[in-house]
Structure P
């Protein structure tokens, strides 16, 4: 099983650590695209900070993120599971997983990244700012750059197992499953039910996805089909509704009523 997460916009910048070594990251077939994007991003932030603010969608109080991006090649790195923060990652709690669950996370979890394509929890990366919908000078759209190469990396990471795709819509555009993989892909949507109505609420969506990943890692379940994943989540206490299979995968709706 491969659990594919979205990144977080917020990141914890390490105070110390060795500098970035692209060759040491998992999925080495992505090194060329990683290099291209890293060079384009650092050059933009170093040479034209005002333009970088616009490209990165930053506010007036966030210019320090431009300076951070300009120095990414020499910035301190840390494990990716310590870099990404936010509601989903707080609910997942990499740092409080049991030893067995942490080992499973190393093998079963990958994070989609605008700058690195996908990274594993143990990959050492710097804190960066680059949204999935950004357009970099000389490169074009970030999603377009990854769309050319990411499929092979994700397919290799999946192996013969199930892909649990938890990416947000922005990062889903980086790669979409091919028809031959559809039977081994499960996407998860979280619906908040209140007063008889169901809606998608960002906070519940992110927090519930984090809790789902944590529960699967702690439990050790390794479902091979979307139906088996639904059964595992039901056993772990969630209300799950299974959609019809499609060439792109099967959608599981997880219904929550928390306030």
Structure Q
């Protein structure tokens, strides 16, 4: 799911855990703000699409599809897209964008995915894994629904940013949570994310049965230079997100379960 990165450096006051990451409460405002914003529209989504490459005819699962901008872009390129998200409000926006016949499902990525084994060519996970404390079950499910030779294309908060800017803590090697408020339409919404060191990310991928193909720190779309001159300079000279392409070995069979 898309997200913005302009956040306070100070931690938020403790929030009721039931209210953390409640996209249903700000779906419309969030989708409107991120639709054409610098970080999402001119950096993260273009990077994901570039990594996906030629997708015509490929069956793609958009895991954490949100309001559907990445799904729409992949579909315009000829992909057969299925979307899942935990937020009913976000899925309603995605259906409005993609049409009533869109293949959309409400599902929490921490749970079993509602699909058979080996049915997708690709899974795209756009800025979603850092919502999870334990990547293991989620990556195992993504691995299960991918065919041999299929790809997982994922973007996450860069670990350097997560440890040095968002509620700094001294132990880079610990997997820890951090919280802060997002503000939309004058209302504050408590958010919680999980940060982990780079080696913990790659270890989680390989443990789930993926082979690392590439790890990238791409530049924003050059078109943003004139549209967002100040922000473009910042975004093109500092770390923001980390992008992975992982592959299921072509000799792999269906996982045991």
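Given a value of 5.1 for distance in nm of label points 7 Å out along Cα→Cβ at positions 46 and 198, point me to the structure among P, Q it was derived from. Each step should come with its number before you reach the end.
Details: P: 5.1; Q: 2.4.
Answer for the origin of the read-out: P.
Please compute mean projected area of the Cα convex hull in nm², for residues 86-149 alone for structures P, Q and give me the label with the greatest value. Don't jump to the answer; show the numbers that get you there.
Working: P: 5.4; Q: 4.9.
If we compare mean projected area of the Cα convex hull in nm², for residues 86-149 alone over P, Q, the biggest value is for P.
Given -8000 as the derived value for helix-only ellipticity at 222 nm (-39500 (n - 2.57) for each DSSP H run of 4 or more, over all residues; to 500), which of the supplied structures P, Q does it correspond to? Don't jump to the answer; show the numbers that get you there.
Working: P: -11000; Q: -8000.
Traced to structure Q.
For distance in nm of label points 7 Å out along Cα→Cβ at positions 62 and 102, which of the structures P, Q scores highest?
Numbers: P: 3.2; Q: 0.6.
With respect to distance in nm of label points 7 Å out along Cα→Cβ at positions 62 and 102, the highest-scoring structure among P, Q is P.
One of P, Q was used to compute distance in nm of label points 7 Å out along Cα→Cβ at positions 110 and 134, and the answer was 2.2. Which one was it?
Numbers: P: 2.2; Q: 1.0.
The read-out was computed on structure P.
Throughout, read-outs are computed from the coordinates displayed, never taken from laboratory work. Predicted model only: the values in this text are computed from it and were never measured. Cβ atoms are built from the backbone, for glycine too; each structure is taken alone.
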